[in-house]
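Rule-based calculations on the coordinates, nothing more; no lab input. Just so you know, these numbers come straight off a predicted model, no measurement behind them. Cβ atoms are built from the backbone, for glycine too; each structure is taken alone.
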Structure 1
Amino acid sequence: MKFTVLGATGFIGRNLLAFLQREGHEVWAPARNDEAIFARPLGHVFYCIGLTADFRSRPFDTVRAHVGVLADILERADFDSFLYMSSTRVYEKSETATEASLLVVDPQDPSELYNLTKLAGESLCRCCGRGDVKIARLSNVIGPDAGSQNFIFDLIRKALKGRIVLQSNVDSSKDYIGIEEVVKLLMRIAVSGKETIYNVANGINLRHGEIVDYLARLTGATVESSPEASLQKFPLISIQRIQKEFGFISTPVLDKLPDLISKYTK
């Protein structure tokens, strides 16, 4: 099969590219602003272009990545299927986290630019009039990514230095899923997914306290946390759709930490 990975230099994109190549597929990863994407058939497209931790300092780039570039490709490119990478962050203020949940966002809050632009991208995918355009709402994906500024990677770096200072409440919790599971699910969704939107998550919320305690046991690091730190809790993300359609089975995320630590120390 033929695949095109847009945004292949990012964490999700480069792991997806490597997985597809290992599977023996024909894969193209065009460079940024490569006009050739409008001049050749792209096959199954994965749209992995986006910003994460740095979206607050790069608002214009965030809008371009999540909406502007997307609009050009949906309007002009030749593809068999198209899968847009969104995020389960969009459930942050919602009471439930199913693909059909009512979503709550506040455009007056600058920190919600990420969610607003992801949802604008989702809406464009659904309204563009193109066939076989789907959306994957990704949970917090973990895997070897030494340059990441995301939560678990930051904790691992601190643990290896001998001291973890937790800035959030120990009872804060989020859903985490391994990159190995993610790339397999994304390929199946792109090729054979029957729905428009899929949660790509583990379906289990892991407490921050559990993560730092385990990292401390693995590395011998000390742990400090502020009793006044803010509590951050997300609703439990529904994975019934990927369970029913693809037979997905949740895996313990803590079991992945020893391997991640070993990769950081090499």
Structure 2
Amino acid sequence: MFSLYLDCRQEEKDQLVAELWDRGSLGITETDSPVGSCVLRAFFDEDGKASDLQHDFAPWSARFEQEEPRDWISEARTKLEPMCIGKRFFLVPEWREDAAPPGRFRIEVNPGMAFGTGAHESTQLCLEALESAVRPGMAVLDVGSGSGILAVAAGLLGAERVIACDIDPVAVELACQPLSFIGTVDAVRRRSFDLAVANISPEAIIALAPDLAGVLRPGGVLIVSGFEIAEIMGVQTALASHGARTQSSLTKRTWAALVVSI
């Protein structure tokens, strides 16, 4: 068994993770590096793959090291503990039976092949923003849903209709949302949602800004995250050019979220 290390930019991470799963990785971890970058560590059990992987991922300073035989999946699971997020949520790995504390919604998470275990600061920021923004009866769109945590949270908070979308078929399958599709916000009818949430890269938010603003009804709310504090201005400017007005910003460590109205 060996692990492959890759240095990448945050905006490259999701695509690289998908490629590593496709190549047969047994598990992937992420370590923050300087602002805007991270280190991915992917585990493989077939040593014969090492040279090919190092060659194919050379642009990301690919390097590998041998690992002693261990049950890496079980070991990784022991490090994932239930966590309280915001005032309303209790996130639990799906193999645990912990009950939610009084007054909190229990959400089971599958830390598998899609972004969204709840451990990342951007996910936590979106959950905290949803607590304040979701009203009973709302129609909510989760763009780039990953494992579907934000869509589930919106439903628990009282949203009447929740639709999740992601360009990754694995994410759509894991999200297990009755209303979900493979694709992104440009496929959604305009002015059809009261609230949209997008925990994606800053580049994707900027590129999708007209569509994110366009799917909201007048007075609708958009929650965006997946970017760092230093990137707030670029995201804010792109959204403002399509009529978005900033209501609030939230930060956690180096990460940020914006809540804007249309």
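List of remarks:
- Computing FRET efficiency 1/(1 + (r/R0)^6) of positions 108 and 220 (r between Cβ atoms, R0 = 25 Å, to 0.05) across structures 1, 2 gives 0.05 for structure 1.
- Structure responsible for 18, with relative contact order in percent (Cα under 8 Å, 6 or more apart) calculated and labels 1, 2 on offer: 1
- Set 1, 2, criterion distance in nm of label points 7 Å out along Cα→Cβ at positions 68 and 196: the highest-scoring structure is 2.
- Test item: distance in nm of label points 7 Å out along Cα→Cβ at positions 132 and 156 calculated as 2.0, pick one of 1, 2: 2
- Of the structures 1, 2, the one that 1.00 was derived from, the read-out being FRET efficiency 1/(1 + (r/R0)^6) of positions 36 and 228 (r between Cβ atoms, R0 = 41 Å, to 0.05): 2
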